[in-house]
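Once you scroll down, you'll see the structures, which are given as structure tokens.
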Structure P
Amino acid sequence: MTDDAGVLGVLGALRVPGELSARVPAEVRGAGRDDVRLLVSHGERVGHHAFRELPVLLRAGDVLVVNTSATLPAAVNGRAGGDPVVVHFSTRGDDGRWAVELRTPDGRGSTGPRAGGPAGAVVRLPAGERLVLSEPLAPGADRLWWARVSAPVPGLLRRYGRPIRYGYTAGDQPLSSYRTVFALESPDGSGSAEMPSAARPFTAGMVARLVSRGVQVAPLVLHTGVASAEAHEPPYPERFAVPAATAWLVNAARAGGGRIVAVGTTAVRALESAAGGDGVVRAAAGWTDLVVTPERGVRVVDGLLTGLHEPAASHLLMLEAIAGRAALGRAYEAALHGSYLWHEFGDVHLILPDDNPHTLNC
């Protein structure tokens, strides 16, 4: 692995066979949400476990940082001109507009890419409502656009929306399948366009087992926008909030020798956005455009529980910042060799620092 190739170049040569896409939720293909496999990276060593073993892989004093954002039924049918479209509602702006992505239905329940724009274009929505495109979310980009909607979007989504899904899934699933045990409804109707899926395998019973072993759980919020894997783009700015109680708990745990394990890349992004250069986390809320890379590094997070990402996804730069390039490459080769399942309904990957005595047999 050469230093100038980067983890995206190294893992870009890997190919994930279609049969390794998780097509249905774990509770449909198995015994429950927690019936998934757990790949464990302990430095460059790789171990294979069941997710239900997670409590014995952590230790008293560790803190799991979880994202409580609730997934929205963010896909709504519409028409642009004479063409059918699917609107993916991504992010609510402070001025009442929403960032949206227009998609072309593929006739099989999923969608394909479609250029956005032009400014002023009108999309007709159910019940006679209208969406008007304003401007691209980022200069020079045409995938996500700011738009104004003639009706309150939360109500529109409740009545006519469904969860965003992609072609690798076998069919539509209920909204409950896309929400985690930690999800909380936001008073203003905000939420995540796509599920913070690393926390999906958790159950109330698992949380109780973790707490009984002295592992603490700290909540924060980051409302995720639509996925960017198709274009291999960095994440767009997203709204987040780290409460004072979570900041205090994380700082106290670190001072006492506990490890901070983020559940999902969204939790990393929010927590690192609230950390100063001194590594101290402070209560914070607003928008973050932070992109965690190996060059930037992490200031607070010691470990990460995450799904398996596409080999060219920008999230892998964050994983490299936490695990290191060699360890990440070894883990993904093991995941492919072991036929782990990818995507939001798939298996999960636990990255721990190399000083964890509980994974000596991994």
Structure Q
Amino acid sequence: MRLRVGLIGLGDAWQSRYRPALRLLHDRFEVRAIYTNVPLLAEHAASDFQAQRLDGYRALVSRSDIDAVLILEPCWQGWLPLLAACDVGKAVYWAADLNFDYQQASLVKAKIDRSGVAFMAEFPRRFAPATLRLKELIATQLGKPKLVFCHQRLPTPTPHKRTPAERNGSRQASQTADREQLELIDWCRYVVGRDPVDVYAREHWSGAKCDYRNISMAFDSLDDAPPVTAQISCGSYIPTQWHEAINFRAPSAMQICCEHGVAFIDLPSTLVWFDEAGRHLESLDTEMSVGEQLLTQFHRAVTSLVRKMGDLEDAWRASQILQAARQSAESKQSVGLDLAR
């Protein structure tokens, strides 16, 4: 079945992720309409896919020739495009902001439940070829996880004599850091296979800006799985113009110690793991790209008879863990988690 889709926003990953994936999956997706606040980009994309450019998200979601909506970047309307799509019964792929509180998530989830539409939130690290291969190795060679380490190094605007545009860029950088931490939290939950029971965090502030946060999550033992400690650190302490410094000796995106070996992931497609037999290097460049994996999963969610609703719950849980990390950093104490409610 070929889905007729409308695009709301194109985002920074348009050229690297979504455009190539939509091209390769032309037998499953047909782009019919595009709405974005960047006119030149919208014109190029509309011409590229022979789609119609529209001036508002409501005009897009209400079209009778659109089956699903891909919301590919955060926008000032917040959840409104999603809610509008639910009102007219259109499936939604959500790549916008995932950082929301429980009450807000409950209202949105209830709206999606009532509408009966398929919904998928974007978690790109889950569908990276290296992550999918790691999950296979955990089940076959490496055994259950015991320790997980993730670090993300982000550029930061120069703090001195900033213009209004630069201050806006600083706010965007803070939002980017929150998004990265949410995705890292979800990534650890996905790899470990369960929720943490408490979180402990520390922050470093430069003036009024938090430029580094370290989060430790504790996972209880479960059946035959040992307890797990996962440590996430995300920092934006290197000025943007220091290009060489930002990329110098960048750590692996994930290091994981398991019962029978250790593994190092460089996203999206490189995995090095060690066991008693020695070193194993796997380059997975020939596997489906992250964009293809994500859109293929969305196509299955829309065309399947079984509704896929777990992503909104996963996004909420990751957001709750991040909020608990902020509380921990402020109180300098461990914060217990009760994510079953």
Structure R
Amino acid sequence: MLTDLFVRDFRCFAEAKLELHPDVTLLVGRNAQGKTSLIEAACVLLRLQSPRTSNRAELVRFGAATCLVEAQWHGRRLRYAQSATTRRLALDGVTCGRSADYLAASGVVVWMDHRDMNLLRGGAEHRRRFLDFAASQMFPDYLHALRGYERALRGRNHVLKRDASIAWKQADAFAHVMDGFARTVWQRRAELCAALGPEVSLAHARLSEGVEKVSMAYRRTHDEALGLFEALLTMRDEEARVRSTALGPHRDDLEMGLNELDATTFASEGQQRSFALAMKLAQARVLEHACGAPPLMLMDDVFGELDSHRRRALLACLPPGTQKIITTTNLDWVEADHLAGRVFGVEKSVFTHVRG
């Protein structure tokens, strides 16, 4: 459980500290007041990743040199400091040199916001990001493999673009490195999807009252019988034309079905919303089973967009014991659903304790 959260020079905050409720903490206020930035800080602290940006320098408040995030997590003090170029981590006041050691002591997270609709509406990169965020929390070897693959991919694409006549021996050297990392990425994504599939179906059945059937499967860009290096050898002409790597985990996708149709094409807005919610609920269940404890749920203005049925079904589907930090622009739905917890008002990056 996250018992408190302290930030300094993070995004719009000069300084703020909140004592969090073990069940529900609600942050209520108008848009652009700082609610999302605070739950982003919690995500960065626990997972060293922001759901909003890949540029960590953006986390530092304008005019400041370094941002700081601290909190107590199940009795251990976590500390994250970030300058424009350097990140520093600490556990119980002791500097932690390896991110893997830090992550092993922190918790798992599920982030939910309005952009989850891109899992259905958006391109494959949104679905790959969903897989990567979950897999990196479940499997200790995943993030290392993914980062290694991405580095080698950037090197290979540079070689493909660099000269009028492609240096295929150099490109193949990068492909060999990619092949090794890709095997781990593929294996872990397949294991994750095998665990997610039944949970997505179960969650969606509860959200839609069982009237629709959904499915989800991992789709690779080439025949699984071939390794990546061998598959890329067959793509010489295509890669010479487009000057980029044609196959690999960076081009894979999810097949998402609704009543045996392609959900990304044929689902209505309401059906897309239910499917996206089901995927995040499934992620929470799978992380709980894999890690032995429920994840921290960071929910950014999700409930205000839902009808009463979906809202109550969503709350009922969360793993028991899950701690939730929820942002919202009003408390009308909170009162209607009798949601107990601690409430803070937020205005111009200042928090006011309302109740709880």
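Tell me which structure, out of P, Q, R, gives -14000 once helix-only ellipticity at 222 nm (-39500 (n - 2.57) for each DSSP H run of 4 or more, over all residues; to 500) is calculated. Structure R accounts for this read-out. Among the shown structures P, Q, R, from which was the value 157 of volume of the Cα convex hull per residue in Å³ calculated? The correct label is Q.
Only the coordinates and a few stated rules stand behind these numbers; no lab work does. Since the structure is predicted, the reported quantities are computational estimates derived from the model, not experimental observations.
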